[in-house]
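The following blocks contain the structures, represented as structure tokens.
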Structure I
Amino acid sequence: MPELLRLRAEHAPAVLAFELANREYFATFVSDRGDEFFERFTDRFNALLAEQDAGTCAFHVLVAEDSVLGRFNLVDIENGTADLGYRVAQRATGRGVATATVRELCRLAATQYGLDTLCAATSHENTASQRVLAKAGFTPVGPAGPADLGGKAGTWYRRDLRG
């Protein structure tokens with residue numbers, strides 16, 4: 001059974017393996033992170049942990065059998081609101097993993113992090129993510145531009161966690 005865990009330093013090797021194994025797949029939905037991301041992975045990972053320690057973000061990994069199936073993040077936490085971002089391994093798609101985990105993160109956002117609202121953006125091409133957000137109670141609220149989605153156009157979604 002997959003387990004959603006708060007990101008910790010010891011997750012670094014599994015997260016890197018997850019990102020490398022799914023790099024081509026992820027690039028079909030968002031712009032590729034580029035070789036520099038992987039070359040400087042340790043520095044970037046440590047920066048994420050520092051952001052998390054500062055309370056501006058909350059990063060999570062979905063782990064099953066010592067491998068990462070997905071990353072689920074709350075970023076730009078401020079005034080009861082955060083942006084939700086996630087990516088799921090290609091091998092775990094189509095089985096409800098993303099929907100179940102987004103729902104769980106919504107619950108944690110309200111109960112553990114004290115948030116009132118989550119926002120998420122997805123590209124027009126990423127119909128699977130649009131379905132995940134809809135099933136998890138998000139509603140479309142407006143256009144997302146290329147700056148929001150790494151060069152792609154899409155839609156912003158919102159979910160009130162107190163309703």
Structure II
Amino acid sequence: MKPRINLFANEVGTRIGKRIYAVSQVIQESPLPKDTQELVQLRASQINGCGFCADIHAKDASAAGESSTRLNLVAAWRHSTVFSEAERAALALTEEGTRIADAHHGVSDETWALVRKHFDETQTVALVSLIAMINATNRLGVILNNQGGSYEPGALADVAS
């Protein structure tokens with residue numbers, strides 16, 4: 001299958017892409033741990049069926065030193081022993097925040113309490129914003145039919161230039 005449209009071959013698309021990247025940069029520069037950021041983005045991308053974003057975040061995480069064991073277990077994080085309590089809280093928030101339409105209760109108070117136990121206010125703002133942004137980019141990827149598989153680690157930085 002081919003992508004439906006090249007977002008970056010259009011002036012408006014390029015401007016939107018650069019702004020999405022700029023917001024992502026603010027989150028990346030936040031005190032939210034980098035490994036947590038990649039795990040969250042990978043999990044949301046898996047849930048949303050965005051092969052393009054799943055490819056990006058699995059490869060970027062691997063290039064940054066994340067183990068294949070942890071990357072392979074992200075989809076089954078509840079049934080694995082390789083994630084910290086803080087990462088588990090972030091992954092739970094990711095799932096509940098991503099599945100808002102499926103989970104009529106939205107984000108549970110229990111999950112929110114776990115997140116607040118492990119992350120300070122700035123990290124929590126970054127985490128919530130990260131979940132919102134990856135869901136937005138997943139939707140762009142799926143709607144535009146962008147395919148995963150050919151991403152080279154670090155290539156997203158080219159968008160900003």
Work out which structure the value 1.1 belongs to, where distance in nm of label points 7 Å out along Cα→Cβ at positions 77 and 93 was derived from one of I, II. II
If distance in nm of label points 7 Å out along Cα→Cβ at positions 37 and 109 is calculated from each of I, II, which structure is the one that comes out at 2.1? I
State the single structure among I, II that was used to calculate relative contact order in percent (Cα under 8 Å, 6 or more apart), giving 20. I
Out of I, II, which structure matches 3.3 when distance in nm of label points 7 Å out along Cα→Cβ at positions 45 and 141 is calculated? I
Which structure, out of I, II, was P(r) over Cα pairs in 10 Å bins from 0, in percent, for residues 29-116 alone derived from, given a value of 17, 51, 29, 3? II
Top of I, II by distance in nm of label points 7 Å out along Cα→Cβ at positions 5 and 149, largest first: I
One of I, II was used to compute distance in nm of label points 7 Å out along Cα→Cβ at positions 61 and 101, and the result was 2.4. Which label is that? II
Source structure (of I, II) for helix-only ellipticity at 222 nm (-39500 (n - 2.57) for each DSSP H run of 4 or more, over all residues; to 500), computed value -20000: II
Answer label among I, II for the case where distance in nm of label points 7 Å out along Cα→Cβ at positions 85 and 133, calculated from the coordinates, equals 1.4: I
If you rank structures I, II by FRET efficiency 1/(1 + (r/R0)^6) of positions 69 and 125 (r between Cβ atoms, R0 = 35 Å, to 0.05), which sits at the top with the largest value? I
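Values quoted throughout were computed directly from the atomic coordinates according to the rules given, and no laboratory measurement underlies them. These figures come from a predicted structure and were not determined experimentally. Cβ atoms are built from the backbone, for glycine too; each structure is taken alone.
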